[in-house]
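Nothing in this text is a laboratory measurement; each read-out follows from the coordinates by a stated rule. Since this is a predicted model, take the numbers as computed values, not measurements. Cβ atoms are built from the backbone, for glycine too; each structure is taken alone.
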Structure I
Amino acid sequence: MTSNSFDDGARLAEQVAAATGAGTGDRLLHARGAWATGEFTPSSGAPALSRAAVFAAPATPAVARFSSTLGGADGHDGSPGDHGLAVRLGDLDLVMFTLPVFFVRNGPDMVEFLRAANSADPATAVPAFAARHPEAAAALELAGQARPAAAFTGLAYHSVHAFGLADAAGTVTWARLGWRPHRPTGPLTEEEALSRPPGYLAQGLAAELPARLDLVAHLPAPGDEVHDPTRPWSSDREVPLGTLTLTGTRPPAAEPDFDPLHLPDGVAAPLDRLAADRSRVYAAARRRRG
């Protein structure tokens, strides 16, 4: 990491903290969460898409963190919003969200969005942001349709970036990766959700286990804007890559430093700027927490 990227990451992290009100020792985003452990087993066809070791090994230990977005550490899980799932599988970090596309294409624009969303008058500030950033339209529309979640393990999670899956011959297939639950759960009503404890998603995780989620490669159609994280794809074609089986909720002895660019041979980094900016902010946020 160059000194410029180090400085840029620290600057962006401080701007995110100022926008959200996060304290020095706090997570910048997705403050509320719960840990899970288990293992990943690849599908029989996964090695044909990627030569990464995780798709060749019979099984790989997994550490996962489910998380909620809105309200910071003192928020309520019943507030509809974006949820996250970060998973470490050996040399592969998969950091995904329930929204399939993102609001912006780079870190500075993300800071601008967070300032609007956390302003004293978001009902005015967010539409004003959207007018300046038409690329945010798809994510804002989907976020507006979100309803309170019933269970972390019943949600689908998406990478908003396209990753390059490289096979043994070096052929690269660009795909957005995703987790698909074996036991999908429908949303709660606002009344049902807000009647539950503020951290009901994290508190209910143990009762959901064992839980399984399939890892899939979502492939684009011709004409889809593959490397734009704000644009939906027209294709619904998915190729199975394996299954994550979660069986425990014990927090790890050492918390993984999740990084969307922590990737093994056989998985190429996204080409969009947002992925690189997120990686820098994640690293700076870890240093900031101490």
Structure II
Amino acid sequence: MDTSKVWFVTGASQGLGLYLVKKLLDSGYRVAAGSRRVSVLKDAVGLIDSNRFLPLALDLGNPDCIEDSVRETMAAFGRIDVLVNNAGYGMAGVLEETSDQDIRAILDVNLFAAMVMTKRVLPVFRAQGSGYILNIGSVAGFVGAPGWSVYSATKAGLAAFTEVLALDLAEFGIRVTVVEPAGFRTGFLTEGSLALTESKLEGYEAVKNARERYLAMNGRQPGDPERAAEIFIDCAERPDPPLHLFLGADAYERASRKLATMTAELENWKPVTISADYTKESITQ
């Protein structure tokens, strides 16, 4: 492992971000870690080593704050090798009962902030001729579940953003991966990470049943966050990391089922799909 690399991790005070920061520091890497609550971050990491650890008060809703955090990291370490866009939170509920303000808020954090953060780091990567971006998405961005429509939209957007970034940045030696985990045993299903609204409308039984299933999973998710952190580090060390990386057996099974269903539907509707084009005869007329 090249432990001289510098990692920049957002949303680092909890969840997968915190596990990753701890694993990186234990492995000897240099880490810039951002959080809205920098005191909580420092307490959670429990390491005061300014030579390798730079905790940053990072408000991802403030472009100037993002700019400052990149500048501070460059001043402290002289480079950034890996950007991990991890900051985000969940939202479950019925769309009808979700306020426009809440929809915009989760889009800002889960999607727009990752775009702005990436935009600020790209000049550093291009100047270096190298860099790696890990966007932490969710299997929900590919295979949704009842009640997660808004959250899934943010993660689907992040996956599409990642796919096109990979095309745009390949010539600069910059690699990109979107990680799409299923349930991991972090605090994701707790109050601090999940905006959860109990429906008061009649019906929406699928949403209500799914809500109870997910709440019952808290603390029993099969995913191991320490193993996830190890996988992130391994991907960053590879010359050919995957563009999409589903994590967890449940993520694999859900994605496999959807791919099979999509393939069958695509073939079933092929005659209609291709009938939308001009025919050769109509073009020559």
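Figure out for me which of the structures I, II the number 19 belongs to, where relative contact order in percent (Cα under 8 Å, 6 or more apart) was derived from the coordinates.
This value belongs to structure II.
Please state which of the structures I, II yields 21.2 when mean count of other Cβ atoms within 10 Å over residues 89-96 is computed from it.
It traces back to I.
For the read-out mean count of other Cβ atoms within 10 Å over residues 9-16, a value of 25.6 was computed from one structure; give its label from I, II. Among I, II, the structure yielding 25.6 for mean count of other Cβ atoms within 10 Å over residues 9-16 is II.
Among candidates I, II, the computation of helix-only ellipticity at 222 nm (-39500 (n - 2.57) for each DSSP H run of 4 or more, over all residues; to 500) that gave -8000 used structure I.
Set I, II, criterion FRET efficiency 1/(1 + (r/R0)^6) of positions 105 and 225 (r between Cβ atoms, R0 = 25 Å, to 0.05): the highest-scoring structure is I. Ranked by Kirkwood radius over Cα pairs in Å, structures I, II are led by II, which has the greatest value.
Here mean projected area of the Cα convex hull in nm², for residues 17-80 alone is compared for structures I, II. The highest value is that of I.
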